Structure I
Amino acid sequence: MATEDPSKGVVTLARAKEIAGTGHLWIYAGFIHAVRGQPVSGDLVDVVMPNGRFYARGLYNPDSKIRVRILTFHEELITPAFWRERIAQAVRLRTRIAPETTAYRLIYGEADRLPGLIVDRYDDVLVMQTLSSGMDRRKEMLADLLCEATASVRVYLRNDAKSRSLEGLSPVTGFLRGDGGTTIEVREGAARFLVDIARGQKTGWFCDQRENRLAAARLTAGKRVLEVFCHTGAFGIQAALAGASHVEGLDVSEEALVLAREHARLNGVQERCSYRAADAFEELRRLEHTGTQFDVILLDPPAFARSKQAVPRALSGYKDINLLGIRLTKPEGIVVTSSCSHHVSDTDLWKAIGRAAQDAKRCVRLLEQRGQASDHPILATMPETRYLKCFIMQVL
């Protein structure tokens, strides 16, 4: 494996006082004063202060708003040994924190100081996304190092994320190492699930909600549960395995519900789980009209805000869905509600829930505030690495 090329250019910072010492791993175009040399997309560059003092070393892309993704703040060589140790550190962490599952995020980009690289492990298969030009150019080397670190022989590329277009990259999917089937059975605690790495959401599965699913399930024994935006039924299956008397799942996608029903059969809880295709807002209003109520309601909607501009509308959506959920909850029942919108803060989401409770004329109290699973660690200097909010509440 060849030694990494030396830095191909020097990027001089502008507005350096706003950046210096923050530890943020992205340098936007507006913070760059000048570029020396002729670095092309994916090249390694040095970043210097206006006085010429070294600041960082990272991967350059002249076509992206994020011009440099920082790898290190030290003047160290970016060799195969550098990449090997960063990957090994990520693997060591997951070995400690995810022993009871065969589906977890192995590398979480910036949080693992590997900006632009996502790797999820599903049993013996690694699913990789190279979301920056620098990582994409090194995907062959990274695949080799990942196989070496994990003893896996199969690496599947899911480079179909829309964000790649912002880096000037085209969509690509398929096996990069090995071959075989693309439906993988995984274990999450006592539950078994099927992950479609070729066609499933994200890289095939929502690993980030794993710990929240297990936490919610602990409150469902003997209870009637409504799982809204159920997708392939993961929250509800865990509830059924924990002893829920019945789980009713709603999702707009009949294709997802086919897999939800298969998951119920796979886990032996099909007699206590039912699923139907429906628009969540319309169906919850219909259930309210009929006077139906549940002991536990699980709300896991898709991202309502994909930009800062969308936040006001998103908060209105979160308020409405939680209003309906609260109204459909029996006294002393539980609502588990989530938001995967990075741009929606915990505070704003909780305020929206408070307004929903007021409109419902119900008292709501927070039992537990949660976030993304620990295999999605949050880098202190990168608020972008924190996105998932999950509130477990009691409705009185």
Structure II
Amino acid sequence: MRLYTAAALLTSASAAMIRPGGVLVDGSRIAAAGPAGPLRAAPVQQVTDLGDVTILPGLVDGHVHLGFDGGPGPVARMRAESDVEQLILMLRSARELLQAGVTTARDLGARAFLDIAVRDAVARGTAAGPRLITAARPLTPVGGHCWFMGGACSSAGDLRRMVREHHDRGTDFIKVMATGGFMTEGTAPWSAQFSTAELRAAADEGHRLGHRVAVHAHGRDGIAQAVAAGADTIEHCSFVGEDGIFGSDFDPALADRIAAAGIAVCPTINVHAAAFRTRYGPVLEQVIMNLHERGVQIIAGTDAGIDNCPHGAFVCGLEALAGAGLPARDVLDAATLRAARAIGAGDRAGSIEPGKDADLVAVRGDPLRDVSALHRVELVVARGRPVTLRPDGCTGPAAGRGRP
């Protein structure tokens, strides 16, 4: 067994800080966590004293795209690359997430089931990366948002068949594109792409087979359809109107229905929040706070990989959540246990407690006082394995605003 000690330990976002604290790791699992003194009496093979840092649970990014490179033209690159080239890129993207302290991530759109290959390689220990929750090809109409990932469907029957194929291939989640998106020419983010009956057919089939369902929805109609279909998570949920402005079509009653249904929302606020605010004002932050104040469960997710949104910039999205007005504990919960539960990994990740996987991050500073402390990563442990950190492991802000 191995003991990690530090000046402070935060076992979950809702817990009291333990000073000094320690975590006892047995193989890939947490054996014990609490005040450092009593843990030092345990029979351990190695003690790692991290000094003046805070240990907290490994971070969770609830919305990434490993097959997008986070550069200025991710869609063009994906469409131009072979499956082998895509797989190499996805392995690199996974390592970048891990360097930023992300030990669990949900990939919500990849082609050719390559995300499953990466997930399994990480699980076997043959590749470095976070625990992956996969959705493979997003279900979308012919010519719809992200059609180039191979999930085009033309009827309710097609949607059911595609869900069954995803199930047979071993995906974790089912993702459906209820509206158009900003990155696919010819689609309108404020317009619904499916009928409510079609969306319900996909969700019902996914649930019948034991899968959670994530629904991409920017516009109000698509959001309403997601609620009616029984989505488990709604991605973006930006209430964008025909003017293209986030929040311009906000519907308080619909927000209340999301909260009542217990549907988690991943608003995908990310590294571009400041630039977006400069251009449009704090409209995205207002949507997030309106949802939060009405009791909607907000989870962290950055859409990492989209245009100019690198995988290493996860913490910038957390800073944006804090800038929107969420208290630090809420931000940390959104990036740990709440997100882990929403994506189906709450039994393994999101908090430091005996029996769970040993996913740990140590940062210099107190993230309860300032979430920016999460930039200062001193240690990452993924399933009990310490990660070798590169000096350039955290990527800073980029210009522009990516809106999938």
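Okay, here's what the table says:
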| read-out | value |
| --- | --- |
| Top of I, II by distance in nm of label points 7 Å out along Cα→Cβ at positions 9 and 217, largest first | I |
| At a computed 2.8 (distance in nm of label points 7 Å out along Cα→Cβ at positions 49 and 137), which of I, II | I |
| Structure from which 20 was derived, relative contact order in percent (Cα under 8 Å, 6 or more apart), options I, II | II |
| Structure from which 1.00 was derived, FRET efficiency 1/(1 + (r/R0)^6) of positions 121 and 153 (r between Cβ atoms, R0 = 35 Å, to 0.05), options I, II | I |
| Among I, II, structure where P(r) over Cα pairs in 20 Å bins from 0, in percent as derived comes to 26, 52, 21, 1 | I |
| Test item: distance in nm of label points 7 Å out along Cα→Cβ at positions 25 and 353 calculated as 2.9, pick one of I, II | I |
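Just so you know, all these numbers are worked out from the coordinates, no wet-lab data involved. Bear in mind that the values here come from a model prediction, so they are computed numbers and not experimental data. Cβ atoms are built from the backbone, for glycine too; each structure is taken alone.
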